[in-house]
Structure 1
Amino acid sequence: MKQELSIFLCFLKDKLSLLILLIINTAVIILFFNLSMDSTEWLYPACLSVVLSGPFLFVQYFSYRKLMIMCDTGEINLPDEVYSGKHYVRKINSTLIKIHRHYNTRLNEEKQKNLDFRRFISQFIHAMKTPVTVIDLAVQNTPGTACQDRRECGLYNTIQDISEENKRQLEMLNNLLDYLRINEFNKDYKPESVDLYPELIKIINSKKRSFIYNNVCPHIVPNGIQRAEVLTDSKWNAVMLEQIISNSIKYSGASEEMKKVDFKIETDENKTILSIRDYGIGIPAHDLQKIMDPFFTGENGRKMKNATGIGLYIVKLISQGLGHEIVVESHSGSGTCVSVIYRKLKLQ
């Protein structure tokens, strides 16, 4: 009803000059009739004017109405009855078709350029991972930790520093690959029942060297839960948790005093919550709302030499794709708690 009223009002506005002309024409007919017939009759000439102009306005309105409805629905190829002899409407429609075709052509070109660029970056990253892997193998084949003199100890420490920086390099390359793959998330998504507890242990063990290097100790808070079944994709969930844990390690900060990262799993009838809490530098209040924006590093990122600003953005995209919720609580100087809320797995 609102659409019909809107179309009718638009028709009146567009045809206002024509309606005024018809009213003037009717007044002239009445005046001519009265002067020529020496009569005050006005009903007959008025009805005559309405009979002559009414069908014309009726046809004009329904043609206008059909055109407006098609414009609202975004149709480009209008049927012939809409033109009704209006060559300017046909010309406008032809121009719109040309613009639409040109737009689609340019859009497809840009999509192809973007696809080619993403493929190039992906191949470049895979090529970069080869020397990173070689460095890692070379480090693993170095002698053990026994130091005979200060020179050997210094060399060993240097090798360990190289190994850790090499791992960071590999981690950043993997982050970039994950970012490139996010757009094709639906093609690589396999929802399944996953026991969160062993998955978490596996990820923590894979980060063992990072924990040791940064003088951080992982601590799983005992609460009696042995199994926590969640509905997720094990691969993407692992990527998401690895990124959160890496941030917890990174921002805990290496110091003489060992710090810890607490892991806690809680569950109820509706949800399962995995909380990852560090006791590091925390996040300033003015940065907290922006930490998941792409390429945002914030105040802490300016202090950290390897902050990229894409890690938590990847976490955000993955959690949205998996249907999980991310809640971040933090205070500057007192650490950060990131909670991943999983929907409860309900077996039919």
Structure 2
Amino acid sequence: MISKMLIKRHKKLIFSIITFFFSLIVIIVSSEFLLRLTEHLPYRPRDSAINPVAMYEQDSKLGWKNKEGKYPILGYVQNSKEITFSTGGTWTFLPGGMRSTGGGQLDKPRKLVIVGGSFTQGYGVSDNETYPWKLQSKYPSVQVLNYGTSGYGTYQSLLALERIFSKSVPPVIVLYGFIGHHEVRNVAPYEWLEAIARKYSSLPYCTIDYYKNNLIRHSPESYPVWPLREKLAIVNFFQKQYMKLKTIGRGSQKRRVTEKLLLEMNSLCKNNSTKFAVVLLSCKNETKSHYIKFLKNNHINYIDCVYPLTPDKRLSWDRWHPNGVMNTLWADCIGEALGDTITQVGR
């Protein structure tokens, strides 16, 4: 009698387990179908064909930096069937992550350091089309050093500056090329972390201490890699929800964080007897008005070089980045603001 009861219980248990797993499979399959139907797809890594050359290397503090070397610029046009490449110039990165400005010797007494993101780096344009190169041509007696790095925001630019000041004689002038999206990059919301993971690596970021209103610096953070995320939409979906929860509230701090970073950048330069200016390269009118007011109130120099990124001023194969025409406008704008000041100051 007892054995029959045990057998019956075992059968019931086995049936429950089978029912559970069958139900789980049905739920997963149904969820997968619904997610794909609503365009929630599996994680798709960046197409390596679009960026075939590794121009960046990991850095424990900055997240990544430009990798020394000479690389062809590959413009591309993507249609439904294939990606067509065309060679459009050269990237030349010097030791330390600088992009070449054609200035020759690096021991000139007067140095102009420029930091920023891809607009300053000159993403997609040849070395001699970047605005730092054009400034070097305008000021041959000054050494123009372009530390602009694709993907950088204000925080990484500040970290790069701190490294520069710690390893060499402070420059005469520092320019920081600002675009509106730097606000987002400084606080690393999940969308930007995900984008960074497709091309670079981890990202350092900052937040605000609610109680003391202090700037908190965070070490580089990476976007997680969950198993099967490239196969199953449901895995990618829950990974995104997890990252949204983990980074919640960061986006609301982006402006205050950026302001505090600008103040720190200005203080760093001031403490080293270096002139500093923020160059406004690209941002919405509201953003520009806000920062001009902020910079004025805090006695920080700025140069307004914002021009509309119209088709004639952007890359033919990338609608987000400026071409040589825009870089010429920026160089002229900055040169007009600097005048002969930089050639009259020395160390």
Structure 3
Amino acid sequence: MNVVFFVINYMPHQIVSMTTLIKEYHINVHSVASKDNTIPPPDTDKFKSYKLKDFTRASLLEFVEGINPAIMVVAGWAVKDFVWVSKRVKVKLNIPVVSYSDTQWQGSWKQRINGLISKWHHRQAFSHLWVAGIYQYEYARKLGFSKNNIIYNSLSCDLELFQNCSTVHKHNDYPKNFLFIGRFVEEKGLSFLLEAWSQILNKNGWTLTLIGDGHLKDQFKHKEGLVVKDFMSQESLIREIEGSGCFILPSIFEPWALVIHEAAAAGLPLIATNVCGAAAHFIISGFNGYQTSPSVEEIKLAMEKIIASNSEQLLTFSANSRRLARTITPELGAGQLMSVLNGRQ
């Protein structure tokens, strides 16, 4: 069986999805990327990678027809060539054409217009939307996709990798370090985090580490009481996670945030704002961490609750994070995608 993927570039969750599909269903993946890859694609003879720039629209359509896939999966509504080909593949080959979606319903004018024109655009190109979670499901319904044409769990972290993070040493000496991983940009809410941190008078030995890149990074490098590190590989992040006691993401805008799933799988207590799509799935306040609004006062309060917790309470949060992380897995996502074949008339 062949499956075609159209992607912008290879993201970790897409690599995990493709690898799992190959492993679980023994399919052949043919993937066309619109940008040069920063992450190596899967190393297997069942995966073949192509570049969009090597095709015209007509030749890309002919290419897909020649492969004759059972399913086509599209990531990137904004890539006009992908949408153009999708509309024609859906009709000519009569196969499911599935689009990823991590977009939340915000009620903006652009989204309302998309809802009005979806019949001639999104729904003409795609038979199904493969949504990340419940916030994305809401937008899919606004676009007019029926409940039966919305599938779930499109974004999963590499659960096996992050569950390998050891928490054994934390039973003897729980690490008192808050950890942020992400881009140094306005929408990540770092100004809220740093203001909240500065207002906490009794830190009780806790520290704050920021990992990532972005145009605001230089503003934080020399602030007292902060440790700032460059973006690093997932394998290197595991060592940082093992030396941390709580993950924090203070975003003011965040469609999903795969890093929340990664931190949960690694067994960290979590603090994240309720604008993060993944927070609704992986954080239950008082169970494994705290959801907050994107405000200094609420972020400060959540951090103070973690600081005031003893090691036993934090280890309970840690175990609960791992329980929640297993509610979305690469295998469940792959099963959801393959279910569109079983649901065909």
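No lab work stands behind these numbers, since they all come straight from the coordinates. Since we're looking at a predicted model, the values are computed, not measured. Cβ atoms are built from the backbone, for glycine too; each structure is taken alone.
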Comparing 1, 2, 3 on volume of the Cα convex hull per residue in Å³, the highest sits with 1
Re distance in nm of label points 7 Å out along Cα→Cβ at positions 54 and 222: value 9.3 computed from one entry in 1, 2, 3; matching entry is structure 1
